[in-house]
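Chemist: Got some structures for you, see below.
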Structure P
Amino acid sequence: MRRSVLAGILAAAAMLATASCSTSAESGKTDGQKSEFPSKSIRLVIPYAAGGPTDLVGRAVASYWEKELGWKVIPENKPGAGAAIGMRDMIKSKADGHTLAITGSNAAVVTPIVVKDAGYTDKDFVNVGAVSEFPYIIAVGKKSGITSPEDFFAKVKEKPGTISLAAPSGTGQISVDIQHLEQQGAKISIVPFNGNSEAIAAMLGGNVHGIIQVASKDTLAQISSGEAIPMAVLSAKRAPYLPDVPTVVELGFAGIDVGTSYFGIGAPAGVPADVLATLEEALEKALADPATRRAIGEEFIPTTFIGSAALDGLFAKQREYYAPAIQKLVENGGS
């Protein structure tokens, strides 16, 4: 009797174990099996203030992902220290894909060099993919009296440092390009502000001659209304949506052609490969969605999807271009 009871218990235990292994494998919880992702809400850290281009990008993707992934995606603005505060938050989170951050050329390339004790390097996070790309643009207010690129750069060269441009603070890319312009005889005074909106307000109020910032929706709105006159872009090519605006290289300033800000999504280093692949696929789908494209702006979304590896390459190229000059600025007490 005892033997039959014991045999029954062992048989039941074996069945439970088999069922458990089967269930675990199906749910992705066993070693070597696909991760169960997502298994809870996702937090998307936006390391910049609300209302700017990064905020818009983050919220547009979050909205689509909620439908695609089936869980809440919660945008959370954590600005400060050139995006270091938000990036540190993401990097210190568990590497399971449930905490992500909007990254960008400044957050990924510039801040780790410029910000003392930034608390992270490019080895501490992985790129999911790019969401949007914006060239940097120089534009002047209609009150400035400047009417053309030729006029602008003639004044800059004739009276070095007298032309002032408002710029979002913590933008090391701008600092480097301004340094390169100065080395070629075009000295411009930069006045830092907290974001695009404050910089635009300073231009509209006549407190500065113009702005230098990404050519995002808020910037383009000023150009469309006639309140701002575009002078030049700092990217390698003219922007398709600003075909009449020359590059600074076209205007005679050699080597200044990396002035594009890529915004993407990053995850803590160590996130499982299958989770990264799921996020990358979900991002590509988001950028093909008409509603998401409208929210971000069709013109700002890369024509060809820039996935994880491709964005790694773009950031590496920018790091190679910007790092030596930024390091020199830091050593000389610049920003």
Structure Q
Amino acid sequence: MLRNLLLFATLTAALSAQGNKTFPLGSYVPANGPGVVALVADRGQIIYTGATGYANIEKRTAMKTDYVFNMASVSKHFTAMAVLMLEGEGKIKATDAITKYIPELPAYAKKVSVRHLVHHQGGLPDYEGICGSDDQPMTNQAVIDYLKTTKKPLFAPGKKYQYSNTGYALLAVVVERASGMDFAAFMRDRIFQPLGMKATYVLNPASLPTYQKRQVLGYYESWREGPYVFSGCDTLYGDGSVISNIFDLAKWIQALHERKLIGEAQMKIYLKPVTAKGGSEYAYGLERYDDDGEISFSHAGSWGGFISYVIYYPQRAAYIVVISNYDGFDYAGISDALYEKFLSK
């Protein structure tokens, strides 16, 4: 019996070591510095997970696959889904002017529709100039207040593509006012909990104390100088601020594939790209690519020393998730390498 246990322990250790050698994650982050986690799934089954580097360099906390990160703009997947769910319930129309839900916006916003915001064609000024390290935690009302000081759009709505965090922050307010629910509560009750995403939540002023207890800190390229410092804009939501891990994101993508939240007709809308001058094929929070007939939908995110990336291949129920707490992280390079290693056969 003892011999069998020793044999099992030896085999387990060997398999673990082999797994660590399966993919060179460590070559994508600095030695003795910030880390990265990754997940690959094919045919709906997870076939690889890995973690390397430090979650907290100062405390020498090793990275783990189940640690949560700020998803930054990958959060737009979820905001767009909330909008589409409410469209299906007749509470939102894509053609509605956003002033139907946020009438206090300036007059020029009357020409901006919900659809314009979803596809980054609204022309609204960027809010990032209001962010600072000495700020108190902000709510999305700060974005509305900022827009009220502006006089004109950056361009006529619908005439151009220009990526807009402002637009998705406003979409979160549209969700709140159309549903009668706080955005974080809507996401929890309608998306996260039904899909079993137990580690996932929306960062806002109320959840900030929980977020501040996380294991993973964000680092810029000058990571030896210490971790990212708080900005009041960290607690704005809709354009970012979904906190999650690779396993919950796998549940999310699999749920998209299996149409767990919306039916086939709405899913076609969710994945249908709309283009405008100067823009990519942007659907509901996802960019569409066609690589010699292999269709993929993806989105990247960057905020506060965190880099996130998700790519979904619907034809084979495959997906890759990579997240790092290093702002210099090459998400495109590692995702391409993971694809070649695990999905190119």
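Throughout, read-outs are computed from the coordinates displayed, never taken from laboratory work. This is a predicted model, so every value here is computed, not measured. Cβ atoms are built from the backbone, for glycine too; each structure is taken alone.
Chemist: For mean count of other Cβ atoms within 10 Å over residues 108-115, which of P, Q scores largest?
Modeler: Top value of mean count of other Cβ atoms within 10 Å over residues 108-115, among P, Q, belongs to structure P.
Chemist: Let me ask something else about it. Could you tell me which structure in P, Q was used to calculate distance in nm of label points 7 Å out along Cα→Cβ at positions 52 and 260 as 3.1?
Modeler: Answer by label: Q.
Chemist: Of the structures labelled P, Q, which one yields 138 when volume of the Cα convex hull per residue in Å³ is computed from its coordinates?
Modeler: Of the structures listed, the value fits P.
Chemist: 28.4 is what came out when mean count of other Cβ atoms within 10 Å over residues 100-107 was calculated for one structure; which of P, Q is it?
Modeler: The read-out comes from structure P.
Chemist: Follow-up question, since we're still on this one. Using distance in nm of label points 7 Å out along Cα→Cβ at positions 124 and 148 as the calculated read-out, with 1.5 as its value, let me know the right label among P, Q.
Modeler: Q
Chemist: Tell me which structure, out of P, Q, gives -13500 once helix-only ellipticity at 222 nm (-39500 (n - 2.57) for each DSSP H run of 4 or more, over all residues; to 500) is calculated.
Modeler: P
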